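Novice: The data blocks that follow each hold one structure.
Quick note: the coordinates plus some simple rules give every number you see, no bench work behind them. Remember, predicted model here, so these are calculated numbers, not experimental data. Cβ atoms are built from the backbone, for glycine too; each structure is taken alone.
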Structure 1
Amino acid sequence: MLRPGRTLYVSDLAHGRILTISPEGAVAVLVETEGEPNGLAVHRDGSLWVADYRRGILAVDPRTAEVRIVVDRYRFEALRGVSDLVFGADGSLYFSDQGQSDLANPTGRVFRYRDTDGLTLLMDGLASPNGMALGRAETSSMWQ
């Protein structure tokens with residue numbers, strides 16, 4: 001059971017939708033992304049950010065269901081297939097760009113996005129990076 005007044009957001013990768021589940025258990029379609037939504041995170045401004053495998057990082061206004069693309073390229077290259085995302089305490093977004101990487105083809109990447117300085121490649125050559133979490137300290141000298 002959800003806490004009172006809380007909405008659960010769920011990605012529907014197969015059908016390109018973001019669903020909501022009310023505290024009472026009612027399921028509804030919030031938006032159709034025209035892509036393949038995978039991971040979700042709530043921004044501190046209340047918008048819902050989506051790791052959409054096909055379209056990149058999207059921001060969705062849950063009140064209006066307006067969808068905008070935040071990031072879909074690194075330099076001149078399309079993202080390979082984003083998977084998961086998480087926000088740091090300072091508002092920085094970290095996300096994995098898994099694509100079709102695996103042990104035989106380690107081409108996955110991890111990025112940081114900030115409104116102030118855009119997209120930064122943090123790690124490259126990874127075998128299928130999937131799942132994102134930050135430690136409590138949220139510090140690393142290599143990412144500063």
Structure 2
Amino acid sequence: MDIEEIYIFLIEESGVRKSQLSPEVDLRYDLGIEADDFADLIDSFSEKYCVNMEVYLWYFHHGEEGWNLGALFFKPPYEQVITIKVTPQMLLESALLKKWPINYPEHHLTKGRPDITFNQVFLLGIVMAGGLIWLW
């Protein structure tokens with residue numbers, strides 16, 4: 001296995017062009033692979049190359065899909081850590097090792113997801129207000 005095989009995988013899975021690829025290109029910031037697309041790519045990668053992803057922590061590598069109103073008030077997990085880029089070279093290394101090669105730094109996340117809870121409460125408030133207006 002070599003880096004060219006990883007390039008072919010990335011081209012097929014994410015639609016990037018060969019000219020965009022190099023061993024150290026950042027999948028998120030240089031290629032624009034983000035959120036659910038990043039998660040799907042990593043899932044496909046681990047399945048295709050039989051890579052043990054037990055230690056993989058998504059929030060170090062990409063954000064989430066969509067707009068998050070609660071993130072204006074409470075930091076989501078990916079904003080509580082320093083981003084670690086994922087490169088084709090890292091994918092090659094993990095495919096050869098059959099495990100995710102990153103030792104994550106010590107970190108502490110906010111307990112639970114207050115940003116998501118805020119979104120749910122806000123949406124519920126809108127629905128209830130709409131119902132009261134409709135009933136009135």
Structure 3
Amino acid sequence: MERLNQIIAAHAGREGPLLPLLHNVQAEYGHVSEEAIRTIALALNLSRAEVQGVVSFYHDFHEEADARPVLKLCRAEACQARGVDALAAALPDQERVRIETVYCLGLCSVGPNAMVGNKVHARLDAARLGALVETLA
């Protein structure tokens with residue numbers, strides 16, 4: 001709770017602090033808990049429903065902790081045209097890695113693409129995607 005209060009304090013006086021604050025909480029804890037939602041709502045003078053609405057709307061925020069590593073797989077039209085659906089269907093052992101769908105990682109000409117952390121992996125084929133998943137699991 002102390003760390004949550006520090007994160008909230010770091011955004012004090014900032015215009016439109018909710019999204020950056022939620023991103024910081026997500027990065028720190030791996031999720032945005034019900035307790036964090038209540039605390040943030042109180043600190044920002046918002047209703048719990050307003051904060052909950054933002055958390056549930058954006059795919060980047062999770063309400064429960066999940067220790068699995070995250071692979072964000074681009075499913076935009078350009079990556080679909082380059083076969084990402086077949087790659088996704090052939091992914092090995094999806095239980096050990098959380099696969100999240102994103103729409104456009106900005107490298108449409110060299111897709112299919114995936115992102116792990118802040119690093120984008122381009123020109124994926126079945127072997128490269130499988131190897132990437134293995135490095136995470």
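Novice: With distance in nm of label points 7 Å out along Cα→Cβ at positions 23 and 127 computed per structure, which member of 1, 2, 3 shows the largest figure?
Specialist: Largest value of distance in nm of label points 7 Å out along Cα→Cβ at positions 23 and 127: 2.
Novice: Using the calculated result 17.0 for Kirkwood radius over Cα pairs in Å, pick out the matching structure from 1, 2, 3.
Specialist: Attributed to the structure labelled 2.
Novice: Compute mean count of other Cβ atoms within 10 Å over residues 55-62 for each of 1, 2, 3 and report the one that scores greatest.
Specialist: When mean count of other Cβ atoms within 10 Å over residues 55-62 is calculated for 1, 2, 3, structure 1 comes out on top.
Novice: Hey, distance in nm of label points 7 Å out along Cα→Cβ at positions 87 and 111 derived from one of 1, 2, 3 reads 1.8; which structure?
Specialist: 1
Novice: Ranked by relative contact order in percent (Cα under 8 Å, 6 or more apart), which of 1, 2, 3 sits at the highest value?
Specialist: 2
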